[in-house]
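Quick note: the coordinates plus some simple rules give every number you see, no bench work behind them. Worth saying up front: this structure is predicted, and the values here are computed from it rather than measured. Cβ atoms are built from the backbone, for glycine too; each structure is taken alone.
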Structure I
Amino acid sequence: MPLNKKPALVLIDLDGTLVDSVPDLAYCIDEMMKALGKKPWGEEKVRAWVGNGVDRLIMRALTDALWDDPADADFSEAQPIFMKLYAENTSGRSCLYDGVVEGIDYLKANGYRVACVTNKAEAFTVPLLKELGIYDKFELVVSGDTTAKKKPDPMPLLYAADKLSEQPGDCLMVGDSMHDVKAARNAGFQVVAVPYGYNHGIDIREANPDAVIDSLADLKKLFEAA
């Protein structure tokens, strides 16, 4: 499905869209579980949990459920263990998805403004982007603690548009999850989804984004058809 119009500003999600960060997250979750005297879960299990920030990921590891909350004492014990591990293991096992650099370079070469909007905390976002060599490609990076609310709330998207003096109707969000689509819709943005990320096993097409592309390299074809 073609876009209604070409955007001026393209916001791109991080985990599951730009970067496959699960290998590092899974390592840290498993080491956290071992430190707590519990069995590790393994990468495949953790992959199904990623997508709503590290606090919720920790809760999922403790409860083996998407939305159940663990006892406060259990979370309070586990959270600092994970945070220390992840600060030391943010990017060593993670990698960019195919087409990411090609897609961003196309946008920048053709006059589109590009920013990153993620639910990941700034302390992890900036090192990850820098260590994977793409931090300087973004005009703005909005992290999970930049604004008072995270996606699926529209606040981070509207914050980015305001900071860069663009109207919501001239903005587009690229993401991999239902939360990305919902945030974009609530912000009045167009939204494009990729099918390979972290959406808890649900086909992202069910969220009815404006378009689905196989990789960010396909933005060229999508935009040229708009």
Structure II
Amino acid sequence: MSNAMDAFYRFLDEPIFPWARIVLAVLTIFVGLSFTAPMWHINMKAPQYPQGLDLYIYSYKVDGGNDGNDVQEINVLNHYIGMAPLDRAALSDLDWIPFLFAAMIILALRTAVIGKVGSMLDLLVMTTYAGAFGFGRLYYKLYTFGHNLDPRAPVTVEPFMPAMLGKKQIANFLTEAGPGLGTWYVAIFATGLTLLLLIHLIVGRKRHVASMGG
């Protein structure tokens, strides 16, 4: 057990391959691109809205389809059932996401220049935590929206969980939700980082076996 731990710590202390440093630096471009695209997309269709109403959740803002007018239309509908407005103020506890993404870019570039394998592992853990926490917070906020309904609203509906992933029928609305392009950009970064770690691990093990054989 002690030998295995020693080998693992030696692996973490290994320098990153020169070509991997370049790849890691290039991967940060995808994190930067995540600011240009929505992280999540929600579409609502009903007989009176055959084209659907679109809500786009970015890392730093909430926007809507039809030049942003869909947000206002969705909030008018929400008002009738007593749901709080869906806007950036209501999602203010997600304001940390842009700062986290900026920190990921800075740490990734620092790792690419002077980091070791252990630094890449720390970066992957940070990226995974950010994704899991962000997903969890969004789920919690949507749950809160659908369950904290104003009892004085003109239309009474049973508390519900808005669609977050996949399709869901709510009253006469078919709601479909899922990750946007911004989330896929971050996923590309995380996948590339994972592959780099696996390559270092495989090559490191082969070197270790070769040295033992020598």
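In this comparison of I, II, the computed figure -12000 for helix-only ellipticity at 222 nm (-39500 (n - 2.57) for each DSSP H run of 4 or more, over all residues; to 500) is attributed to I. Given a value of 54, 31, 29 for Cα extents along the principal axes in Å, point me to the structure among I, II it was derived from. The read-out was computed on structure I. Of the structures labelled I, II, which one yields 1.00 when FRET efficiency 1/(1 + (r/R0)^6) of positions 9 and 185 (r between Cβ atoms, R0 = 35 Å, to 0.05) is computed from its coordinates? Attributed to the structure labelled I.
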